[in-house]
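**Q** Structures are listed in the sections that come next.
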Structure P
């Protein structure tokens with residue numbers, strides 16, 4: 001990676017502004033129900049604090065307040081949790097820009113400051129230059145450790161880099177190392193598991209992978225559009241009718257490219273989504289039924305292909321893993337990936353990460369991405385604005 005990292009710059013005595021992803025889930029009482037995103041930012045935060053900065057100013061969004069100060073989307077619960085984890089005071093600022101915030105920061109003895117929700121201002125998502133300049137005015141150096149927002153050209157991810165030397169934090173660097181390697185130079189065989197509901201969400205990814213992957217295993221809701229393109233019966237299973245020609249075209253391209261595209265061959269079906277007592281396994285989906293998971297033959301076929309892989313990217317569950325009778329396919333695939341010692345296993349964020357956590361195998365994966373949309377776009381071969389904007393190493397005397 002030719003971008004500056006936090007280790008490439010002298011932080012001592014400097015004011016550092018760090019973009020983190022603290023978009024954590026909160027319950028009705030404003031308690032954090034999952035602090036994994038806060039935990040993920042700790043290595044960079046702790047490293048910066050060890051270097052003796054004058055101040056470490058943290059900023060993030062939370063939810064979608066659409067430019068308004070929404071009480072239930074304030075970052076105070078995050079400041080409280082950070083204080084517990086760091087073992088030192090964290091000043092919760094009243095806003096993210098303005099004279100009052102500058103005075104609060106200057107007056108506080110706390111080394112760590114958390115700015116209020118960036119998206120209380122529309123200027124953040126508009127990538128407004130004036131807003132970005134106000135953020136930059138708070139510090140001497142900028143660090144981006146929010147991979148989950150790196151695919152957005154916002155004031156705190158792209159605009160601010162116009163005014164400050166900008167470096168990647170450890171989490172961002174780790175994401176780029178693993179996902180970038182999977183895109184540019186994967187150890188082979190390179191196998192991708194594609195799941196989730198919609199073909200339309202993954203078209204660009206599949207097209208990019210046809211020039212890179214050795215095999216693509218397709219499960220989940222998107223599989224039925226491919227099966228429909230082959231003329232197979234899919235009953236009442238999820239279908240994107242307008243994407244059937246696209247699925248057919250992708251299969252033809254895979255064949256020409258010599259990519260082994262593996263589809264579901266047996267199915268877990270029900271008479272209706274809520275009729276759990278009608279679960280059964282079939283080789284062909286009958287009329288009036290809905291497929292909600294891959295069957296045991298497909299699981300074994302997927303495992304056979306995965307058994308020789310050296311690089312595996314998993315993007316999307318292969319069934320409705322949230323509901324117990326429909327979760328077996330995703331559970332078995334997750335557990336199989338966890339015991340592959342000779343392969344680099346990369347989980348592409350979102351539902352796949354949730355599934356790995358649910359089935360207790362998250363710690364055994366090589367890397368779990370913290371950014372669903374960002375990881376998808378990186379794997380699609382797109383340039384991410386928040387990364388492209390960081391300072392190149394050859395631009396400074398490190």
Structure Q
């Protein structure tokens with residue numbers, strides 16, 4: 001939630017009887033759930049309607065969509081022309097996910113949960129790693145500071161806006177400046193390199209797998225490496241401090257490409273427990289997912305939202321020398337969000353301008369070579385796989401057949 005640097009309703013009150021100074025202000029006040037109730041919640045349920053868009057993930061002809069803070073929708077996508085919702089995995093506080101083999105990993109507010117999904121019809125919880133994301137908080141739509149949090153009362157699972165009174169000595173209202181106010185929300189073609197059966201996420205994700213390690217970003221400043229050589233029982237390693245307020249992750253070979261409000265950052269994982277900084281390339285302030293193919297990275301820079309700024313563009317970056325990325329071209333866009341690259345086809349989710357498809361045969365001029373534009377959706381992220389573009393928008397999931405680029409056709413829409 002973005003700082004706006006103005007303060008709402010702060011009053012100084014002098015107490016005549018105690019001669020204390022107090023602050024009274026409007027705040028997001030925490031709503032707690034006790035630890036036992038929180039950790040005994042969840043389970044696989046009948047399919048339910050999707051109320052809010054989140055991350056999308058694809059594996060083994062199944063499509064998964066994370067509904068922020070609520071759980072994960074399971075969608076049978078064997079026939080992309082007729083996707084079928086088959087169930088809902090209730091994971092309180094989930095904002096991101098990854099899969100390796102038959103195991104699904106998701107955050108649950110402060111915890112990490114592992115489910116055996118060898119049967120998509122009956123996922124089974126096999127592990128819960130407690131307190132691995134101590135700074136995780138639920139998202140709040142209200143632009144107020146947070147009042148003091150008392151972890152002894154339980155897990156913060158929601159917020160209520162109310163007037164709070166605190167002694168000046170204890171007055172520390174907190175603003176949270178983060179993309180998700182929690183863990184990974186926000187995956188296109190993030191083909192995870194898990195050395196086995198891993199899935200594909202969109203371009204707006206803070207979860208990713210490289211070989212035997214799952215990496216998760218917490219609050220933009222910590223990268224958690226979990227060893228998953230034994231997928232059912234991850235090993236927790238010490239979080240690595242990262243800079244730049246990281247918003248998105250993209251794995252490519254043994255590198256992690258990170259999108260931040262001010263540029264792209266590259267880390268390498270030769271020591272997977274302690275990823276190290278390699279290089280960066282700055283840009284004007286704005287949200288910026290990144291995807292990579294061969295010697296080029298593609299970055300969209302978007303104004304507004306949680307990132308501020310006033311630039312809307314596609315940047316194409318030469319990464320053939322990974323230590324010194326070079327910007328090769330910038331192309332104006334309307335309000336670009338997620339993106340995907342598959343061979344010579346570059347897909348841009350350009351907000352209210354819809355889905356745009358570009359010919360990236362020559363990556364450095366890709367932004368000048370638009371092939372198609374679909375204006376009927378508010379596109380936010382995409383997974384291009386098997387000649388099917390799976391697009392998520394504000395009101396649904398849309399799938400397009402792009403096997404013939406001269407005749408891209410809409411196969412289905414799953415509205416919510």
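**Q** If you work out Cα Rg over 2.2 N^0.38 Å for P, Q, which one comes out largest? Kindly include the intermediate steps, with their values, before the conclusion.
**A** Values: P: 1.07; Q: 0.99.
Top value of Cα Rg over 2.2 N^0.38 Å goes to structure P.
**Q** Additional query: Have a look at P, Q and say which one yields -9500 for helix-only ellipticity at 222 nm (-39500 (n - 2.57) for each DSSP H run of 4 or more, over all residues; to 500), as calculated.
**A** P
**Q** Where does the value 21.5, 63 come from, among P, Q, when Rg and Dmax of the Cα atoms in Å, for residues 119-278 alone is the thing being computed? Intermediate values should be presented prior to the final figure.
**A** Values: P: 21.5, 63; Q: 17.6, 56.
Answer by label: P.
**Q** Suppose FRET efficiency 1/(1 + (r/R0)^6) of positions 31 and 95 (r between Cβ atoms, R0 = 25 Å, to 0.05) works out to 0.90; of P, Q, which structure was it derived from?
**A** Label of the originating structure: Q.
Any read-out appearing in this document is the output of simple, stated calculations on the displayed coordinates, not a laboratory observation. Note that the structure is predicted; figures quoted are calculated from it, not measured. Cβ atoms are built from the backbone, for glycine too; each structure is taken alone.
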